[in-house]
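J.: The data blocks that follow each hold one structure.
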Structure P
Amino acid sequence: MKLQDFHVEVAEWSRAEQRSALLDLREVVFIREQGVPEPRERDGLDVDCWHVLARDEAGQPIGCGRLTPAHKIGRMAVLREWRGRGVGVALLRELVARARAQGWPEVALDAQVSALGFYEREGFVAHGEEFEDAGLMHRAMRLSLSAPEEDAAPPRDVETLPAGTRSETAAARLQLLVDTRHQLSIYLPLLDNDSYASTQELAELRRIAISGRGARIRILLHDPAAALRNDHRLVALAQRLPSAIRIRTPVEEADRAYISAYLLNDAGGYLFLPEADRAAGRAARHDRASQAPLQQHFDEVWERAEPASELLALGL
């Protein structure tokens, strides 16, 4: 089973590439497929909205949505071939999470009648009569975001970390290393000299490796020979601490075609980069629900990977 075959990111309307991706998706789904008039679809509100965009593993846009200043979710669109695969749910939950973070008491939307069940499964409640909008029947829905009862356990803050730029990603990576107690799983199609090579990162990696009997750092690396040629400092550390730091290389074609990179620690933290060579992804310090499928993927690939022969020659 292929995991993490899409990801959701925040889209900036001011950025031409992201704006074009959003508009192209909405044109396909709303204007061409559903016959919504273009002037109705392009309502002039987008510049003030908060947008999310889903992309497949190759970085191609596959779905989108927005949250308006009027506390309303809208323009939820997913390409036909991606429907029923969790994209819409991921987009919706991202928008709801943003509304909660803003402290809003509730969030609303106008659902096409055919999609009522989809939104009801996420807790939205329909109200009022059906109405026509752009030739399609809709019904108003809302979701209460009010605080839980005092005796109810509050939801745990996953402590999301910014990871949209190279500097943010580096800071997130270091924070996750600092949070680690004894165990790490690292997947790296590429190991460049900007990653896991700073003095602080290496100090944390060494601390983890010598933290006790349960210490274990597992690394899946597509090209260990390149890391050797570049004299990467992580490889040198692994040579000094071979009992705690293990490196394997995926050998199956499907595994070697995987283009993402990630870091998982034993505190429930993760950093996920959909494209290993682009420092833009998502991260959190305590989010085991998001970490779990990545950990499953890592464990499966680790079992069928082989020890890195290039490193074995040096005593690893």
Structure Q
Amino acid sequence: MDKRPLGSTGIRVAPLMFGGNVFGWTLDEPASFQILDAFVGAGFDFIDTADVYSRFIPGNQGGESETVLGNWMKARGNRDRIVLATKAGMDMGEDRKGLSKAWLQRAVEDSLRRLQTDYIDLYQAHLDDADTPLEETLDAFAGLIRQGKVRAIGASNYGAARLTEALATSDRLGLPRYQSLQPLYNLIDRAAYEAELKAVCAREQLGVLPYFALASGFLTGKYRNEADLAGSSRGAFVKHHLNERGLRILDTLDQVAADYDATPARVALAWLIAQPTVTAPIASATSLSQLDELVKATELQLDGAALARLDAASA
């Protein structure tokens, strides 16, 4: 399997990143272990989580995903074979949020403890913190890198202007640079990334790790009318895609999938993997059959004509 560089870190990763928000939420620990075993068994190594996963579920406190992942790595003895990414900055309650130096120093220790490791390969700012100077945040990350607790840093949910400012601040002060960006980007959500962020990432040679790679399941073709949303936990996320453009994209996915004897989900992911600035889309699976779809997507090479058809349908 060809691996792609993650910014200028020297780290090379498989072209698919597993989204760990499902661990301790829609997957309990035994099911999580089964999916993780199958993921690495298929040759993949890049896993993303966050301290806040899954605090959004009633009864959870945050840290559940990191805990499951840490238990799995300890049980399998495979930490050195995993490219581990986690994030900090979202609200963990009781003023435990943001990107201040004081909080990042606490947050990384909490994550390391839950993950049962002494280092994080990619530590990411989950959300920009306008109340903390960039200099303070980047200096905090510099300290964590010096201490060997973090190998590289990345950003998530940053706008183009703020990302550019952060990179310039690093260069001006000789501080570590963000090496990656996690943006919302997929076949239907193109505008925000392609308008400005794409150019910044290309110019600065950042790794790009798009989340919601399948638009919360919409691009699998599972949701095609209001009736399909009934009883779905993802209804609120996909309802706004049920319009003329969304249905046109699904129709084109169906056509391309038929040409390649594939599925809409595989084609949608293959389109994203084929984008020049993309390092590895983030996608999750809650069953072995879903994971098989993700793996097969990385093996699907769309030709120029198919990519152009998808570009036109989603323009």
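What follows is calculated from the coordinates using simple rules that are stated; it is not laboratory data. Predicted model only: the values in this text are computed from it and were never measured. Cβ atoms are built from the backbone, for glycine too; each structure is taken alone.
J.: Identify the structure, out of P, Q, from whose coordinates Cα extents along the principal axes in Å was calculated to give 52, 43, 37.
T.: Q
J.: Looking at structures P, Q, which one was helix-only ellipticity at 222 nm (-39500 (n - 2.57) for each DSSP H run of 4 or more, over all residues; to 500) calculated from, given that it came out as -12500?
T.: The read-out comes from structure Q.
J.: Compare distance in nm of label points 7 Å out along Cα→Cβ at positions 194 and 234 across structures P, Q and report the one with the greatest value.
T.: Structure Q comes out on top.
J.: Comparing distance in nm of label points 7 Å out along Cα→Cβ at positions 10 and 106 across P, Q, which is largest?
T.: Once distance in nm of label points 7 Å out along Cα→Cβ at positions 10 and 106 is tallied for P, Q, the winner is Q.
J.: For FRET efficiency 1/(1 + (r/R0)^6) of positions 122 and 266 (r between Cβ atoms, R0 = 30 Å, to 0.05), which structure out of P, Q has the highest calculated value?
T.: Working: P: 0.45; Q: 0.70.
Going through P, Q one by one, FRET efficiency 1/(1 + (r/R0)^6) of positions 122 and 266 (r between Cβ atoms, R0 = 30 Å, to 0.05) peaks for structure Q.
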